[in-house]
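Undergrad: In the part that follows, the structures are each spelled out as structure tokens.
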Structure 1
Amino acid sequence: MSDLLNFQIPVGGFGSYVQNILPSDQAVLAGAFSTSMLQINGIQNVNLQRFAQVVFSCETTLDLPLISGTNVPTDQLSAASALGVIALGGGPYGTYTMSNFFGAMSGLPYPLQAVHDGIQQLQTDKLANIYIQLYLAVSWQQATATATITFSGGNYSLTGFTINNPSGGYGRGTAPAPTVTVTGSNSFSATATAVIGDDPTDLSTYGKITGFTITNPGTQAGNPGTTTTHIQAPPTATLPVNSDGSFNTGGTNTAYGTTGWTGAGIGMDSVVQAYIDQANAEIIAISTSTIDNFNAANTLNTNYNAIGTALKQEQRARYNALPPVPVPYNNYTSSYPGAIYMFANFLPVFANDTAPNMSVQTLENISDINLTGGQSIIGAMREQRNQARLLQVGIPLQNYIPNGLTQQQLASLYVNGTLPNAVDGIPNPGTGTQSTFTAYPNQPTSPSPAAQINTSVATAVNGLVIPNTATPLPILNNNRTGLAALNTVPLNINAAYTSSTLSPASFNTSAAIQHVVTCNCDCWLS
């Protein structure tokens with residue numbers, strides 16, 4: 001029976017489907033051309049005649065060698081250099097946020113309360129006293145005053161002082177208030193004791209001369225002549241805080257005219273350094289005493305660094321976006337970098353204005369084709385026109401670079417308040433990447449987030465405190481299936497997401513239950 005079977009194995013390769021219909025060389029050529037054309041998205045639905053017209057009209061990178069021959073639509077070195085100049089915001093990929101311009105005004109994203117709470121949690125009496133003594137050391141300065149001599153009842157006497165310089169640094173090491181001597185050229189002599197501010201919470205007076213108590217008015221009948229006032233200078237000894245955290249009690253004032261700041265490493269410079277070293281040692285002791293303190297110290301450092309980074313970004317953004325008005329004023333001065341941004345955004349519009357003496361012809365004539373920038377302008381306009389041609393015949397484009405975040409990224413940003421891929425933000429431990437700042441709300445009432453998105457971002461931020469998450473929150477999976485159930489309402493107006501950043505506008509679950517219970521109880525009672 002096997003003799004009756006006739007197996008025919010199809011011929012493989014390009015053009016196999018027209019084998020024995022066309023000559024073999026033409027069949028292979030047709031098959032190869034068909035395979036190549038099928039790589040064009042949607043080509044099977046395109047009118048061949050219209051497509052031929054588009055192909056004929058498409059432009060290449062002819063005579064633009066600096067931007068051709070790569071698999072990306074730009075010069076990568078130039079793009080990296082440009083990003084270093086323009087991607088200076090605090091959002092994802094260096095984009096600018098409103099907080100980069102109005103952060104200090106709104107309190108976003110400065111974690112000031114978190115820093116305050118962290119200091120309060122970790123502070124010891126010893127560390128506080130070290131900083132108090134350090135403040136007195138760095139504010140060391142001798143006080144000066146002018147004596148008021150009054151003639152009354154036939155005698156001259158000291159009746160008061162005018163403070164010329166209240167100075168600073170008095171009272172360090174529990175040193176007593178400085179003594180004051182007033183002498184006159186005609187044998188006049190009087191004494192007083194200065195009054196110094198002793199409240200470390202009031203830096204306007206702490207460690208400074210605030211008044212005087214006259215101990216000897218120096219009453220005499222003769223004219224005192226020209227008087228001079230000598231106030232003792234503050235202590236210059238090291239006077240470290242005691243091991244039990246109490247102030248050193250060995251402080252003594254120094255003679256009038258003492259030079260405190262005598263040079264680097266000596267005098268008060270060495271005293272200041274000694275307090276800094278003592279503070280650093282106490283900080284290490286605090287942060288390593290328990291695991292809770294270790295974690296709290298990392299959180300405090302992260303939040304403190306966040307304040308500095310946010311302030312740097314805000315100062316930089318304002319400087320770049322709001323350039324000074326030229327003096328004398330010139331209406332024709334282009335503001336940088338706004339003019340550059342506007343030009344880049346409008347280049348796709350300019351690219352289609354090909355009429356004689358219009359945009360494209362003008363830009364081609366003023367672009368320096370010896371430079372990458374000049375060739376890039378011309379190449380970008382050609383690419384834009386190629387896109388427009390392909391769209392005319394219904395070929396969908398696949399080179400679109402999104403100018404915004406995906407729905408999944410937006411969901412994480414709304415709910416968790418942060419995203420990876422910041423140019424300058426919060427370091428992610430062990431990854432070498434940065435995350436954007438969490439928004440620290442300054443609304444009349446604090447937001448009440450409904451959930452957290454289940455991504456690595458939620459835990460990767462090194463100890464950064466996310467407000468209002470003291471109790472565990474429901475976890476949402478950051479994937480298309482998990483988010484789809486919540487996407488009936490757009491993200492930007494979906495309370496499940498906006499509750500993380502906006503002030504509460506409705507009851508949370510527990511409050512709603514309590515409200516219903518209370519209402520029912522009132523109804524039952526009535």
Structure 2
Amino acid sequence: MTHFFRFFGPHDSFSSSDETSVNRLAEASRLAASLDIKSTEGIDSCVAYLAAIEAASTHLQIQPAARKYRENFPLNYRSLFPTEARSYRADVLEASLEHYNVIWVNGEKFEFTAEATQKAEHLQVAWIDLGAVLERWSRSRHLSSREQASSRPSRAELTSALKALDSTWAKFEERYISELVQIEAKARSIIVHAIERERCLQQFEAKHGEDVWEMPEGRAVQRALVAAITRLNSVANVNRKGRDDLRSEVLFEAHMTLRQVNWYNPNGASQEDRAARTLAMDVVESFKAMRQYLTEVANCLERVDPHLGNNAGLVARLADWEESWEVGTAYLQQKQALHALCDAVSEIHRVQILSPKLADMCDECDVELFMVLPRIMWLRFLEEPVQQIPLLARLLPHRFSVPCSGGMPTLGAALQTFSDKYASTTQTLSDAYTASGVSDVEHAVKALLAKRVTHGGDDIMLYSDVPIAHVAPAKAQVEDLFHELEAWSIELQRHCPEDWNQYSAVLVHCLRTEAEKDRQGPFGV
């Protein structure tokens with residue numbers, strides 16, 4: 001008995017509580033080894049295994065490796081590693097096991113150093129060695145006491161494996177996190193550059209006033225900030241297109257539009273001017289909101305995820321900015337398209353007066369509204385082609401012919417036939433109303449067509465002012481016209497759905513100017 005005690009020694013034996021702790025560790029190791037660390041169950045089992053390693057190391061009174069280097073971590077990493085305790089994390093282990101030496105952030109490639117790779121390999125070796133020791137422990141549990149004595153790992157062997165793991169873990173953690181911090185700083189440089197450009201514009205405004213767009217030097221400073229935002233948008237805007245071709249000129253056009261509206265309409269803008277003002281205000285206000293975000297986030301850069309598309313507040317501001325500037329570029333910088341849009345908004349307001357049901361649709365943003373809008377667009381085109389050709393030629397280019405010398409597109413054959421049918425129908429209606437003695441024939445024709453658009457053809461009051469003898473031929477022509485109009489409306493919506501959806505959204509936004517976009521910050525990081 002004395003010989004047996006001397007063989008193991010007092011410091012090499014396991015107490016019953018030691019064995020309980022190691023048994024838990026071995027079982028956690030077995031469960032973790034059987035699962036993929038990338039699966040949810042695998043991560044959970046890995047976390048449990050790491051907790052068991054920490055618990056066993058503490059129970060066996062193994063001194064942890066020094067981790068004073070954590071004091072140099074930035075605030076966000078110090079919150080993950082608040083003390084010098086082991087604090088084993090599954091993501092650090094995964095980084096070593098997956099042997100990451102290259103990562104992509106914001107579309108840019110970053111490489112870890114050879115030293116980080118080497119330390120990852122050392123940690124892998126220590127991880128495997130500990131697993132082998134614990135596997136032997138598990139197997140020995142099923143042996144007799146005599147067989148256990150020769151096959152079960154000794155206390156010194158287990159302690160050595162745990163110490164080796166802790167030492168290599170600390171060395172890899174220090175190098176990995178330090179290099180990760182450097183990579184993240186480079187990844188954040190895109191937003192840092194935008195913040196610097198924003199400060200430059202603030203300084204210029206403090207010296208020269210806020211109307212910097214009126215000065216060439218001011219526009220240059222403004223242009224530099226817009227270029228920085230555009231770059232930021234291209235890598236971080238995961239909610240929309242991430243466009244990198246939006247330029248500062250649209251901001252200049254927006255300011256000019258606002259000035260013209262205020263100068264030419266001192267007593268209140270017309271419906272047309274209100275639509276232009278709405279788009280211009282969107283451009284200006286989305287830019288201000290983006291600037292406000294950059295000002296706020298400058299004080300908490302450590303909270304910004306280096307994968308910039310993961311920052312919900314940033315993405316929200318960029319999506320709003322891109323949408324507003326995309327629309328501004330399409331309309332404020334394309335005067336013919338802007339005039340067509342404003343004319344369409346004004347026409348919809350006129351139809352709302354003739355058919356109040358349309359006003360209710362606009363207020364409620366009813367799904368039926370988006371069926372009615374293309375019909376109204378076509379009726380307006382048929383009534384005043386010159387006003388709407390610039391816009392419709394952009395939405396349905398195959399239906400128009402563009403002169404070789406440029407200039408206004410002309411109607412294709414099918415559209416010309418459709419236009420002729422409209423002229424014939426309105427002439428029939430005019431004759432009918434003239435026969436009934438209606439004083440304002442033109443108004444009556446427009447009112448009937450407006451109600452037909454919103455109420456459908458089953459409204460029994462639609463032809464109430466038409467002499468009974470004219471009702472049947474008038475109704476036949478109107479229904480024939482609207483049957484063809486429906487086909488054109490579907491083509492308008494489906495030929496290029498993205499362009500039509502954007503246009504219809506702009507129309508509705510201009511019609512509902514009282515529903516201001518929510519740009520009140522902060523959105524959060």
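Undergrad: Quick check: 28.2, 103 is what I get for Rg and Dmax of the Cα atoms in Å, for residues 32-327 alone, calculated from one of 1, 2. Which structure matches?
TA: Of the structures listed, the value fits 2.
Undergrad: Moving on to the next point. If you rank structures 1, 2 by distance in nm of label points 7 Å out along Cα→Cβ at positions 216 and 240, which sits at the top with the largest value?
TA: 1
Undergrad: Looking at structures 1, 2, which one was distance in nm of label points 7 Å out along Cα→Cβ at positions 296 and 440 calculated from, given that it came out as 1.7?
TA: Structure 1 accounts for this read-out.
Undergrad: Given a computed value of -0.99 for log10 I(q)/I(0) by the Debye sum over Cα atoms at q = 0.11 Å⁻¹, which structure among 1, 2 does it belong to?
TA: 2
Undergrad: I've got another one for you. State the single structure among 1, 2 that was used to calculate log10 I(q)/I(0) by the Debye sum over Cα atoms at q = 0.13, 0.15, 0.18, 0.20 Å⁻¹, for residues 312-431 alone, giving -0.68, -0.87, -1.12, -1.23.
TA: 2
Undergrad: A value of 6.6 was computed for distance in nm of label points 7 Å out along Cα→Cβ at positions 88 and 280; which of 1, 2 is the source structure?
TA: Source structure for this number: 2.
Undergrad: Right, next: Given -12000 as the derived value for helix-only ellipticity at 222 nm (-39500 (n - 2.57) for each DSSP H run of 4 or more, over all residues; to 500), which of the supplied structures 1, 2 does it correspond to?
TA: 1
Undergrad: Compute relative contact order in percent (Cα under 8 Å, 6 or more apart) for each of 1, 2 and report the one that scores greatest.
TA: With respect to relative contact order in percent (Cα under 8 Å, 6 or more apart), the highest-scoring structure among 1, 2 is 1.
Undergrad: Given a value of 18.8 for mean count of other Cβ atoms within 10 Å over residues 48-55, calculated from one of 1, 2, which structure does it belong to?
TA: 2
Undergrad: Of the structures 1, 2, report the one carrying the highest value of distance in nm of label points 7 Å out along Cα→Cβ at positions 128 and 344.
TA: 2
Just so you know, all these numbers are worked out from the coordinates, no wet-lab data involved. Fair warning: this is a prediction, and the values are worked out from it, not measured in the lab. Cβ atoms are built from the backbone, for glycine too; each structure is taken alone.
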